[in-house]
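Next come the structures, one after another.
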Structure P
Amino acid sequence: MAGEPKPFPSIWVTWLARLMADEVQCHWATWFRTHYKYEKLSSNFDSAKWNANHQALLRRRATELETEGHRVYLEGQNWFEIVGKSFLVKVSGKPDILAIANQQGYLEDCKTGRKKNSDLYQVLIYLLLGPVSIQRCRELDLRGRLVYPDGVMEIQANQVDEAFKEQFREAIAILSSNNPARKVPSFQECHYWDVPSRCCPERIEHKPTEDLGEHNLF
């Protein structure tokens, strides 16, 4: 397996959110990123455009919150890193916004792309980990929000229930294990990930040719 082992397994909240939302079938790709450093494949993703759109939405939302009287902390100010006791893995994240008024706090994430289930999971993970990993969140009545260009979605802290916590622990167990997770190679999966074929020989680079001939099944 190509790639250099990380000094300590580490996961970003965004990876966990996609796994928990069942938006990825190949768990191995996330497991590999958790345990190894590697030279990533180039992508057609326009990161400059995405960043410009994201920052514009972030600034607009921060201004709205400050106008409402909130103290606002952005991105790197909210960065956290937490290491599990039962699972030897580090989880890192940085909520886009922490807004505080009196003892009420809101952890918000700004999304400019299409709406996905993992958006919700990402904020729920922030609500789970924020009180124990972000100093400013302690002693606050925390809630979550997803901020889209066309509106804001409220997320209550009671959505972080025992079923969610168990799902979180199951995802952590998969990714922290020394045993590689299940591979499910397909063009749709492999096209998304930046893991090269030298790290995953089963990687499917090209879309399979479709047989569009006539069939007597319908």
Structure Q
Amino acid sequence: MAFLRGHWQLIALTVAVFALWSTPVVMPLKLLVVFFHELSHGLAAVLTGGSIESISVNFQQGGEAWTRGGSRFLTLTAGYLGSLLIGVGLLLAALRGRADRSVLMGLGALMLIVLVLYVRDFAAILICGATGAALIAAGRFLSAPICDLLLRLIGLSSMIYVPYDIFDDTLRRASLRSDARMLAEEIGGTTMMWGVLWLIVSFAVIFWCLRKGLGRDSNISFGR
């Protein structure tokens, strides 16, 4: 009962995301997580000595990151797990930090920078431009508690979407040409093996995040 009292807002937010998962209401959040996925591929390539050629996101919740060089293992692995880490970071920033407005505006600015440097197709330009501008506007004009709530919503959505996406792409539809399928072809193992490993890691990261971030009371005080 104490847990429910201390974290009822996060619980309600999670239930709402699940309840609305198949509706257009959650679509912007899903597209944002897809952006995180493709950006993570690109960042992994850059951090291992490669480069980003282009990044794309579409309204069918798909995307592509064209990279050159770098570690193929880390670049392919980074899609799901990198987007999960971004979501975890945003949730922890909301739970433990006080820079909610700055984080939202920084995220929006990052999307616009990626748009200018790496986005070429119209759908991705529209998605990244509209979302980036909306995040900057939210950070600029909304109150700190509302910005905190938005960060929690984005972080939770990523933490929900990533394990589901791993399961759907690598276990339920193992024949799909997913990151795990390409990793199996280029590095070894099987699609399902990589999918199971990524699922285990993702659940461990989520557990660590909740243990680290929740504390006794995570509810937002809208009076501040």
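Coordinate-derived values only; no laboratory data. Predicted model only: the values in this text are computed from it and were never measured. Cβ atoms are built from the backbone, for glycine too; each structure is taken alone.
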One of P, Q was used to calculate distance in nm of label points 7 Å out along Cα→Cβ at positions 35 and 115, yielding 3.8; that structure is P
Computing distance in nm of label points 7 Å out along Cα→Cβ at positions 51 and 67 for each of P, Q, the value 1.5 comes from structure Q
If mean count of other Cβ atoms within 10 Å over residues 155-162 is calculated from each of P, Q, which structure is the one that comes out at 23.8?
Q
Which of P, Q yields -24000 [helix-only ellipticity at 222 nm (-39500 (n - 2.57) for each DSSP H run of 4 or more, over all residues; to 500), calculated]
Q
In terms of Cα Rg over 2.2 N^0.38 Å, for residues 19-82 alone, which of structures P, Q is highest?
P
Note: FRET efficiency 1/(1 + (r/R0)^6) of positions 147 and 203 (r between Cβ atoms, R0 = 35 Å, to 0.05) at 0.80, derived from one of structures P, Q, originates from structure Q
Using P(r) over Cα pairs in 10 Å bins from 0, in percent as the calculated read-out, with 8, 32, 37, 19, 4, 0 as its value, let me know the right label among P, Q.
Q
Calculated from one of P, Q, distance in nm of label points 7 Å out along Cα→Cβ at positions 11 and 171 reads 0.7, and the structure in question is P
